[in-house]
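Below you'll find the structures, each written out as structure tokens.
Each value in this text was obtained by applying a stated rule to the coordinates, not by laboratory testing. Predicted model, so just to flag it, every value in this text is computed and none were measured.
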Structure P
Amino acid sequence: MNARLLLVLCLLLPTWVAADPLDTLFVELGEATTAAQAEPIEQEIWSQWMTGPNEEATEALKRVVTNMNQGEWTLAMVRLNDLINENPTYTEAWNKRATLHYMLGNADESIADIEQTLKQEPRHFGAWSGLGLILERRGQLRAALTAHREVLKLYPTSPSSRQRVESLEAQLLEQSI
């Protein structure tokens, strides 16, 4: 019987060793009790998300971020479209394109890319937050509240989502009176 247990443990060990580092980071993020404690964990999660399926994809996304920061929207969109076509499982490319669509006022396209982001990475608190902002802008306050609550499930100390939840709850309370 001990030999069987040892065999099972040996078979499972590679699974434990190869665990996704994001899993550990999300546990730590969920256990953080202050924003200061959560911030470096959040930054490491973003770093993991920015890392693409290969070096070329990672570098391409870095160039896109530079384009976005410099207001080069058209070039950023072309690069994102190419990047997603070449690497459809690169979740952060979808999220960056959702962000760019949001910045350009293309809410429907942004939501479509957010949906793809969340399909690939349901824990993407940035995508949940973006969805909440779009829904709030559209006046869909209950749905926006749900999206921001999803952020807080993943990232309980998120100052922006905590603020949005409090504001939305107050607005909904006023509407019900």
Structure Q
Amino acid sequence: MSQQDPKKAIIENLSKASYLSPGDQKILRQHGLLAQAESIHFLKSLYLPPYGLYAVSYKNDAGQQRGGICLVRQDEQGEWQVRSVVHDNEKRQITQEEMQASQPWVLLSGAVGEKPFWAGGSVIDHGFGVTHVLLRGSNGVLLEDSVEENLVLFLADKQMETPIEALLYNHQQTLISTQTIFRRWEK
């Protein structure tokens, strides 16, 4: 569905999924992926016309707290449409290594190898005071975001080639941790 307001497009998509068949809507509901519209909160956003990227939290039909990252696009008529949604824990589970407090981690999901490149997710700080994260693609493309609400968002109209590294910094610009977040896929 198209909307004049990107947030309304996201609310409609997350709560109704009216673009799907009733059977597919039932599957989303069974997996806790349909939101109670009034519970949707917009935590962070990033714009790169004609795209917008939003981090959201919501309660599903069962009252469970969930979250997600939503990519929207504005068409030539000014209408916003949801292009992609990644729900929390849909694509990636936290590993034992990431739960250990020896270093901070960033957990990202997104679209690698597509244009636009987009990614978003959580920073597991473990008390290290991470204030910003830099992504470095193997082709030299750099993206940076400040940590807000333990969240980071990245959006670029450039291709980012894998592997992609995340560099986590504190307020003194000290590099605290480096990790590979998107690896090169072997065929």
Structure R
Amino acid sequence: MRAVKKLLGLVGTRMLLIDEIHDMLIGGAVKQREFRVGIKDLGNELKIPIVAAGIKEAWTVFTTDPQLSNRFQPDHLPLWNCDEEVGKLLASFERRLPLRKPALLKQPELLQKIVWMSEGILGDMHDVLKLASIAVIRSGEERITLAALEKLKWVKPSMRQTPPKLA
């Protein structure tokens, strides 16, 4: 931990973002306690804000320690909706896609389909676009279309919790 503190100080870290904080729950009680103490030490010694991100179950990381629960204010990222903001987001994704033809993801029918498939979850939007890009590159089409999205073998996030129906 000393090496981490020293390195973060040397590079002038102004904020620490810990993603996938819920993975801390995988460790046993001793490891979890060590992790919580480490977070407190980093915050105290470096005097920097610490942001932790993860699924809602991650909040239990903090509720088991009164000091941490006082230091971290829970918040959540809202789901994306079919609006101008998601259009801008999809346009920024599109600029980074390795496709030869523009997909025009801001078109209402594509935008709505992507939001519906992802249920407005940013990571799932990314995954839909990645799978769609792979599919249209393999097909030679080089453009994400409504038909290409409909051909994907995609399971919406809310349906992943449901066991498959056996025939």
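Looking across P, Q, R, the calculation of helix-only ellipticity at 222 nm (-39500 (n - 2.57) for each DSSP H run of 4 or more, over all residues; to 500) that yields -3000 traces back to Q.
Looking across P, Q, R, the calculation of Kirkwood radius over Cα pairs in Å that yields 19.0 traces back to R. Among candidates P, Q, R, the computation of Rg and Dmax of the Cα atoms in Å, for residues 74-153 alone that gave 14.9, 50 used structure Q.
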